[in-house]
Structure 1
Amino acid sequence: MKIVVSTGAGVSAESGMATYRDAGGLWDNYPVMEVASDEGFARNPALIHQFYSNLRTKMTRDIKPNAAHLGLAEMERDYDVRIITQNVDDLHERAGSTHVLHLHGELMKVRSMTHPERVYTLPCDRLTDKGLTTTVNTRDPYGDPVRPHIVFFGEDVPNFGPAVSLVEQADVLVIIGTSLVVYPAAALIRYARPATRIFYIDPKPAAVSSRVTVLPMVATEGVARLRELL
């Protein structure tokens, strides 16, 4: 059985990874468009390098996978599990999931600004800065400047097509920790086949069709319940 899991910020919230929109979220101290848009990066790249460097340090030092991440990883023992995540953290990978597709980029990576196919995982001794911190002066082995490997507002989402292909093949689609208002990720549910079983786990679920089984609970509780139902 092929299970495709689409996760949002709610799956990492119980690990202490602040969500973007809730009170106490990542943007309380930073205007969103200053640190998460293509225009913001063009205007003040130093601020964006500092923001994501600080976030990397916090995630590495303070944030660990929770029972939801671990439960999804353990499901690979019994099922073909593919994860599509809106999150830029690496908590799914750290929990042990082996098939993770990031829609909005990856916090622990940077890429060349002139050759975007050159992607580097931090810390990386192939960069002039070898830790988790990057600046406008960081260079890759070819002398090119780098930027966070993040999909900013105003940029295309290159992994949306592959995500659609995964959903179209799913026997079971599980949506966890998302308000279903962030596009294009919110549109993935539309690509599920009529026979696909759909589960939606969120403590404050959005309105969905009657074909969806809603589990109105936090991610850790919801994943445990999902495993019982499967």
Structure 2
Amino acid sequence: MMNKSFKIFVDFDGTISKVDVGEELFRKFGNKKLTDKIIKDLLDDKISSRECWIELCESTGKVIKNDWNNCIDRIEVDTTFHQFVNFCGKHNFDLFILSDGFDYYIERILERERLSHLKFFSNNLSIPSEGFLIPSFPYFNEHCRTSANCKQTHIIENSGEDDYTIFIGDGNSDKDPIEFVDFIFAKDHLLKHCEKKRITYFPFNNFMDVMDKLNELNSKKRLKKRHQAELKRREAYLVE
């Protein structure tokens, strides 16, 4: 049986990692009360994701790099993610990580997990010797308020009409990109959003659930794409 052409896009914080790494770091090294307020402003759509990250970095002030790194090194990834990476490789499914977090901790965690070969797109963060956090946003698009790294742009640029697109996520930054994919795997905040908006999705707890469903989808003789997502992608292709 020939494998279908699946392009799989997966969120990082809270999806691959067991916790939201960015929130964990800012709550630990910044002012927890202020951090919670800034994040609530984002969730209430009072500020954009880019504004949220800038405010969090500015409110944190100086950090000790070793302490920051040590905190990152204690954060675990979903124990089934390695199996999922192997599964995608075995079936020749293209896998991309789309994160509204920062490359600083994603690179460190992927290297520790021996997964540095995975392609990811994220915001950038540098910590010079002075200890201040300097964010930058190479994939920023003013039309993407929920993610400073415009995830739907990467979906459009890394898929074509013959592909079946899949998104796996859990959070606020995933609300916009799911409009552009054929199949959605959702949990936590994203699941509630899909329920509220009556968007078809597959619930999941870990990547074993995702693999089981992908095997089922891959075995189907005919697989129907999501019409609204096709229209969204077509519209985006025309803009490009």
Structure 3
Amino acid sequence: MSVMAAYKRVLLKVSGEALMGRGDYGLDTETVAAIAADVGDVVAMGVQICLVIGGGNIFRGVAGAAGGMERAAADYMGMLATVMNALAMQSALEKLGVPTRVQSAIPMATVCEPYIRRRAARHMEKGRVVIFAAGTGNPFFTTDTAAALRAAEMGCDALLKGTQVDGVYSADPRKVKDAERFQELTYLDVLARDLGVMDAAAISLARENHLPIVVFNIHAPGAFAQVMRGEGRFTRIIEPSK
């Protein structure tokens, strides 16, 4: 592995909305290809990578429930949306020559592998990117929580959250001009200030497993590789040093 990389094994969490590009719905192939290229650059550094991708660009369970649909059914529909996004990202990665496997928490053997922890770890050891789809396989859990869970199960050194901005702010900097940007936070800071970068269950799970969270702009070309070298702009969420 390259000595330049700050972490040996990481999980990258990307929202479904990040795949829309400038559209209002669905997948933008150029955006998916750009994110895949950044992942490929980090794979080339010798880093073992797994991904969790949301499904909000296709269907969001909470929104479906708000519209009168049963929450569990709406969440299952959202999980299926994440499988579609995972297959799209797999295709983009393999076009670049990056071997990739999709594992779904809801078994669907025709299109991807079932989630098996030891098999996923073996794939990563062999240099394959693993994309975890269908969340945790349970309703009432977000893909943020699924990302924290899978990162802990895989023994990842860090959970990277690719967002629309270059770190964690006190408010949305695209809407609030003087929003404060944080360089470093503790898990309790995020929970106490209700900063909303990830849901409380995900933050708590990361805290319990001493899993650093690194938040950066997924749309900045090369930002993923920069973060892996400890460079660029990002926010770290960690346990305070004693």
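Figure out for me which of the structures 1, 2, 3 the number -11000 belongs to, where helix-only ellipticity at 222 nm (-39500 (n - 2.57) for each DSSP H run of 4 or more, over all residues; to 500) was derived from the coordinates. If you can, show how the numbers build up before the last one.
Numbers: 1: -7500; 2: -13000; 3: -11000.
Derived from the structure labelled 3.
Matching task: 10.0, 29 is the computed value of Rg and Dmax of the Cα atoms in Å, for residues 163-202 alone. Pick the structure from 1, 2, 3. Computed on structure 3.
Read the figures in this text as sums done on the coordinates, not as results from a lab. Quick caveat: nothing in here was measured; it's all calculated off a predicted structure.
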